[in-house]
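Just below sit the structures, each encoded as structure tokens.
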Structure P
Amino acid sequence: MVDVSSKPIQQRTAKAQGEIRMAKETLKLIRGDEIAKGNVLATARIAGIQAAKRTGELIPLCHPLPISHCEINFEFPTSGDRILIAATTRVMAQTGV
């Protein structure tokens, strides 16, 4: 693991984005919160936040990070066959996210 003890504590921000493509019928069910097992987007948001909080455990040689902000947003392009996902995370630390 890299020694970061001499680095200053400062705000660091990471942003990531991606997309999930699916059948238009499936997307319609997700948007209408009509999936029998529950709200897909709420579950995905919570899972993403939990994963961000565990980054230091899940990625080898990653420092544990005191995450101060994690936001996950979903957008629905007019094509109607995908969900765009954007995540932003912030820390005040000697190493980044």
Structure Q
Amino acid sequence: MNELLLLLEVSKQALHQPLLELKEKGYIVMEPSAKDKRVRCVFLTEAGAAIEAELGEAQRRQMAAALSASDDPEGKVWTHILEQYAKERPGLAFFK
């Protein structure tokens, strides 16, 4: 859970309600870590993985369409801009 808070750069209070809603809708489960019972791990359920795949694919199609209509169809400039924007963000460490 702490990694998620760092990645999203939000407080526990800000994350509580969205996680509760995802849990109530059956998209995630939260379980104590096997290594440290104080740590809660968040996992996608089958339904959560399905909706993530559906939404992720829609976003990829949208991005591909936007990039193909631009002067940067491979997205190299866009990637560079995002990396520059994010390089001072703590959450970027999770993607390196």
Please compute relative contact order in percent (Cα under 8 Å, 6 or more apart) for structures P, Q and give me the label with the greatest value.
P
Quick one: distance in nm of label points 7 Å out along Cα→Cβ at positions 3 and 35 came out at 0.8 when computed from one of P, Q, so which one is it?
Q
Assuming -0.37, -0.69, -0.97, -1.22 is log10 I(q)/I(0) by the Debye sum over Cα atoms at q = 0.10, 0.15, 0.20, 0.24 Å⁻¹ as calculated from a single structure, say which of P, Q it is.
P
Read-out helix-only ellipticity at 222 nm (-39500 (n - 2.57) for each DSSP H run of 4 or more, over all residues; to 500), computed value -7500, structure in P, Q
P
Output 1.3 (distance in nm of label points 7 Å out along Cα→Cβ at positions 27 and 75, calculated) maps, among P, Q, to structure P
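With mean projected area of the Cα convex hull in nm², for residues 11-58 alone computed per structure, which member of P, Q shows the largest figure?
Structure P comes out on top.
No value in this document is a laboratory result; all are computed from the given coordinates. Nothing here was measured: the structure is a model prediction, and the numbers come from that model. Cβ atoms are built from the backbone, for glycine too; each structure is taken alone.
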